[in-house]
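As structure tokens, here come the structures.
The numbers here are math on the coordinates, done by the rules we state, and not lab data. Quick caveat: nothing in here was measured; it's all calculated off a predicted structure.
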Structure 1
Amino acid sequence: MLLVVDDDPLVLRLLGRQLGDRPAMFASSASEAREMATSRRLWRGYVVDVGLPERPRAGLDLLAWLCDYDGGAERIIITARPAEIADVESRLDATVIPKPFDAQQLARVLERCDGRASEDPVATVLARAKEQYGFTQREDDLVAHVAEGYTSASFCERAGISRSTYKTHRDGVRKKTEASSAESFVIRLLCRELRRRR
């Protein structure tokens, strides 16, 4: 799972398209990103804009905090003024990608993040489930959020969808998996994986 942080909704949509099928969560502020970061343990990477609404260079402070919190994830800084942060790149062991994005450079960095997927057994199991059951992107997001312990209300808020839309996606998961609920499906899926690994 990638954590993408930028206060510009247009940039978030652009990054979302660039990420393709990679699982990601999106935040528009440093405080929102901190809350998301502490809600799960294994992140493959962080994509953080330097300029966040809290204050100038808030993204750099956030990235430093994320490094302390989870030092193993790939770090990507996006900025419109890369010359202003040249000193930070090596200190945070991060890749700087200037705005507007060089799609090929971003793709190469994301491939490094993809290599970390094998380190996250839950992400691996969820990726196989998406393929096996033919989940839509929203259904896949819902299953990933359930696996992380989120409630339906928090999923609706984070995904920006209504309760009725959530129920549509939940029912899609239930129908495709023949499970009584998305939660029971995730439990069944993870228990099966634990038995397989013994």
Structure 2
Amino acid sequence: MNFNDRIQLISGIEGEVDSEECEILYELAKKCKKGVIVEIGSYKGLSTVCLGYGSMDGFKKRVYGVDTFVGTGEKANLNLPSYLSEFRKNIFNNRLHKLVKPRVGLSIEVAKTFKQKIGLLFIDGGHAYEDIKSDFKSWSPKMIKGGVIAFHDIDSWTEPTRFINENIRGNKKYERLGQVKSVFYIRV
């Protein structure tokens, strides 16, 4: 199957990535040959499903969705019910439950016990500069050589864009692979 075959299946899932951004996540996951796939900031699973379908149609690498499932920063509300059940429902309804697994907790805390090497990392958690910096510092050392890191909300949100401009763009350690709308991706 290809992304166009999958797009109808994901259209009802609430999330902040559009179809073009979903497609690049699908394609990146489909090409991931080594390591696992990790998403920081899964919300209700829209981008996770895109990654899951890409992995399913590619090399069938495990996908981990890392989230508190109660929001982050100013959106966090521990008094509201978790949206983990909706995430799980969306994963199950798309028949990805054997491939996609949630990891519940703060990204930097989950990273401390995460042992697998990562082939594709998608950073879309907290959007404050320090959140992005912490996610990057906690997870990028787990990348395989030649792995891909994608960031969301670049050139559309101030703090993610500032992080990229100050730390990634122009840094010879990273190869810029491209950008589709607000998804910016590099090879490490």
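Quick notes
- Among 1, 2, structure where helix-only ellipticity at 222 nm (-39500 (n - 2.57) for each DSSP H run of 4 or more, over all residues; to 500) as derived comes to -11000: 2
- Each of 1, 2 could give Rg/Rh (Cα atoms, Kirkwood Rh), for residues 96-159 alone, but the derived value 0.97 comes from 2.
- Comparing relative contact order in percent (Cα under 8 Å, 6 or more apart) across structures 1, 2, the highest value is found for 2.
- With respect to Rg/Rh (Cα atoms, Kirkwood Rh), the largest value across structures 1, 2 is given by 1.
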